[in-house]
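**Q** Just below sit the structures, each encoded as structure tokens.
All of the numbers you see were taken from the coordinates with simple rules; none came from a lab. Here the structure is a predicted model, which is why all the values come from computation and not from measurement. Cβ atoms are built from the backbone, for glycine too; each structure is taken alone.
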Structure 1
Amino acid sequence: MKTIYLSDESTELKPCVATIGFFDGVHRGHQFLIKHVVEEARASGMESMVITFDRHPRQVLHSDYIPLLLSTPDSKRLLLSKTEIDNCAMLHFDEQMAQLSAHDFMEQILRDRLNVKKLFIGYDNRFGHNRTEGFDDYVRYGRELGIEVVSTQSFVLNGINVSSSVIRKYIANGEIEMANQCLGYPYTIYGTVVDGMQEGRKLGFPTANLDTSEYGQMIPAPGVYAVKARLQQSMEMKRAMMNIGTRPTFGGDKLSLETHILNFDGDIYGKTLLVSFMHRMREEQKFDHVADLIHQLQIDEKMVDEQFDKERED
């Protein structure tokens with residue numbers, strides 16, 4: 001996949017079949033749409049293109065908006081590269097672009113800069129200033145500009161139209177298995193390992209405490225999860241369990257993300273850790289005695305190991 005950035009210099013691009021959107025998470029609904037684009041491009045002898053943005057448009061339209069992302073910019077590009085798309089046009093979304101009407105966007109960006117000849121529109125996608133226009137308008141503008149505009153159906157899983165908003169609801173409720181089914185892969189967050197309270201180490205369960213603020217991703221509902229973890233510089237996935245919560249046994253009141261990597265003892269402070277959520281084991285609990293917490297952690301660790309052993313056998 002070739003990544004294209006618009007610049008002041010004119011870039012000669014081949015005619016293409018394209019689709020446009022933010023593509024947060026590049027979930028199975030997105031993959032379904034991209035598959036149609038790729039197939040049509042091959043059938044018509046053109047290149048295929050995904051057109052997306054370097055930041056969420058609402059961040060420009062509403063300065064106080066903080067998106068809860070499913071993917072970082074880097075992970076989104078990686079996920080897109082795993083599709084069979086030829087090109088990814090990464091547009092810098094700013095106030096000037098936000099002011100473009102749908103017609104002007106199609107003329108100035110899609111036709112003149114990206115050489116789009118056929119545009120696939122997702123079933124719930126809108127673009128242009130204030131998003132006031134809809135599919136029929138895009139078709140009409142396309143006829144004028146020489147761009148064929150085609151709508152696509154939603155990807156339906158177990159009667160549910162898969163979308164980024166649906167996946168966020170699953171994650172917010174801790175329904176990580178359903179979120180993963182809709183994504184087509186385990187939901188993964190990035191975090192920097194920072195100093196914590198060291199309570200886990202005292203209990204015999206040292207944890208990597210994550211600061212995810214740099215990446216802006218959505219954090220699943222509080223609870224204990226079976227996860228797989230790896231350092232950004234490594235491809236080795238390690239079994240782990242993660243507690244998301246306020247550490248009520250120790251009187252905590254701030255949300256913390258603590259990852260205990262099984263059979264691992266190393267200094268990873270300051271490094272980036274990727275945590276992939278596989279299963280939610282239980283809700284966070286408050287224990288009256290530390291000994292009870294240690295006993296529960298031992299049970300959790302055994303259950304995580306058994307869960308992964310079972311998956312490996314299957």
Structure 2
Amino acid sequence: MWSRQNIAGALAFAALAVAAPFLPSWLVSLATIAFANGLVVLGLVILWRAGLVPFGQALFYAAGAYTVALMSRYTGLRDVFVLVAAGALAAGLVAFLIGLLLARYRDIFFAMLSLAMSMILYGVLVKTETLGSTDGFHVETGTFLGYAPRGAALGLALFWLVLGTCGFAALLIATYFVSIAGVLAAPVRDNEIRVEFLGLSVDRLIHLKVVISGVLAGLGGALAALAVAHVDPNMAYWTTSGGFVFVTILAGAGSVAAAFVGSFVFELARSIAIDFFPGTWQIILGGALLLTILFLPEGLGSLAGRLRRVPEKAS
């Protein structure tokens with residue numbers, strides 16, 4: 001569990017937590033959203049390794065976000081730990097139910113079916129006034145074990161919450177990747193029949209991956225809802241799912257850390273592009289994706305391996 005990579009990741013999270021009070025508030029806010037979305041990307045990496053590419057991950061993202069918003073608004077609950085846990089559980093339940101169907105399909109059918117499910121939720125959110133309809137609604141500021149920070153203190157508290165959640169999730173997923181279910185991702189992708197001959201159910205393995213990815217997406221959505229203090233139907237829209245797929249391509253499926261690094265790089269690049277090139281920022285991001293596919297097909301996560309191989313060749 002405590003490999004060199006995991007230790008380096010833990011030290012990086014600790015360094016970010018210590019440095020946060022000295023960073024500009026805009027950068028802390030951007031990193032908060034980036035790392036929350038990184039949890040969704042991490043869930044996509046789990047499916048990606050098994051050869052599955054869903055285009056409807058925003059379904060679980062929105063489920064987690066709206067659970068936080070609805071509980072905060074209608075139950076009076078304000079504790080962020082309870083709200084985030086509820087968002088993850090709600091998304092996990094949705095993933096469990098939908099996963100029973102998704103696990104039966106592969107390739108484009110898996111992708112399009114997941115997209116259809118997400119768009120159904122989007123339609124429900126848009127047409128339902130009690131859920132805020134097209135405008136969504138405001139999410140009340142939460143409390144941390146009874147303490148209610150304000151202003152810059154709230155931003156730091158949310159960042160630390162997101163950072164701690166991401167660190168814990170990264171450790172769990174790194175452990176999952178070396179477990180039997182995690183290691184079987186490549187065999188499931190390459191040859192399902194051989195896996196079935198081992199006496200294992202591929203459908204159950206994929207169902208498990210869908211549920212885990214759904215919980216991670218729900219966590220990300222719940223944290224994003226608290227950080228932005230607003231939810232709206234666009235959280236379930238197909239462009240949101242497409243953005244997560246974009247970041248997964250940028251990050252690659254080679255490591256856990258790549259999901260968070262890729263998400264941060266994407267959010268930073270998008271913010272800079274929108275600020276300096278408001279009319280052409282989509283072209284810039286599209287070009288970056290094209291260059292990544294052409295020259296770094298395995299994503300940012302492959303850079304560490306390439307850098308390690310350079311000294312070996314030199315020696």
Structure 3
Amino acid sequence: MTAPERYATIDVGTNTVLLLVAERRGRSLRPIAERAEITRLGRGVDQSGRLLPSAIRDTVAVLADYARLARALGASDITCVATSAARDALNGEEFFAAARAAAGLTPQVISGEEEARLVHLTAWRDFGTRDGRSCPIAVLDVGGGSTEFIVGEGPSPRERVSLQVGAVRLTERHVKGDPIPPAELAALRDAARAALEPLTALSPAPGARLVGVAGTVTTLCAVEKALPRYDAERVHGAELSLEAVLALLERMARLTVAERAALPGMEPKRADVIVAGGVIVAEAMRHTGFDRLTVSDRGVRWGLVYDRLER
């Protein structure tokens with residue numbers, strides 16, 4: 001009997017590196033392994049325009065570990081993509097060369113529009129059908145360096161926009177105090193509101209469901225549920241209201257980074273940027289008129305495998 005095909009995908013973001021190893025079963029996929037490590041490849045890129053040697057080193061070490069695991073699990077193909085930080089950095093080739101040498105991988109830089117397409121495909125596969133029929137969705141993907149918003153009524157997006165505002169980028173620009181002073185929290189909100197203004201031009205179909213993707217949204221959900229440890233099954237598909245997001249922001253902004261890191265459900269390495277990320281989520285919901293969202297624990301890495309499956 002022929003062994004099922006296994007594929008591996010790696011998403012190198014501004015803040016987090018994510019791995020999926022999935023097994024193909026006919027037209028469906030079964031996850032074999034999933035990993036997420038915060039290496040913050042994009043730290044300092046917004047100001048210097050360059051990837052730091054330490055950020056490259058930390059990220060490449062994770063890539064080498066992921067590649068070893070994927071190959072040990074029998075993945076016949078490893079697809080590795082990089083997003084905002086690698087797109088923006090002047091010295092991206094230093095990172096690519098190090099990844100080739102240490103992991104045997106050459107990350108492919110994808111555009112914001114391609115990132116949005118893959119995220120939309122994932123959200124539609126999970127939440128875009130009801131009773132066997134397509135239903136409209138809108139997708140909010142808040143990353144470390146950029147934010148994508150996509151609308152559509154099927155597996156392909158109808159409208160999409162990628163904006164240069166993310167949790168890491170906004171934190172580095174506006175947060176100096178610990179805890180965050182009221183004036184800095186106001187500055188975060190003003191900056192996010194201005195950066196997200198293009199979202200008002202998009203037009204989700206009537207009755208569309210908003211799906212929130214990536215680490216900011218999943219962390220907000222995990223903290224709101226006070227999970228003793230992260231549980232993807234309790235997060236994926238959960239709902240998060242705008243009211244709950246605003247309450248979390250008010251609570252977390254009053255805490256120090258160390259106090260935030262100790263909250264049940266918090267990924268400690270995300271504690272310093274979660275407030276800025278939450279502000280982006282709240283302002284994006286306000287701009288687009290949604291009072292709640294459905295949380296997705298999946299994103300680009302799943303979109304890459306779904307893409308392969310469709311082909």
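**Q** On mean count of other Cβ atoms within 10 Å over residues 146-153, which of the structures labelled 1, 2, 3 is highest? Intermediate results must be reported in sequence, preceding the final value.
**A** Values: 1: 15.6; 2: 10.4; 3: 25.4.
Comparing 1, 2, 3 by mean count of other Cβ atoms within 10 Å over residues 146-153, the maximum is at 3.
**Q** For distance in nm of label points 7 Å out along Cα→Cβ at positions 122 and 266, find whichever of 1, 2, 3 sits highest and give me its label.
**A** 1
**Q** -13000 is what came out when helix-only ellipticity at 222 nm (-39500 (n - 2.57) for each DSSP H run of 4 or more, over all residues; to 500) was calculated for one structure; which of 1, 2, 3 is it?
**A** So the calculation was done on 3.
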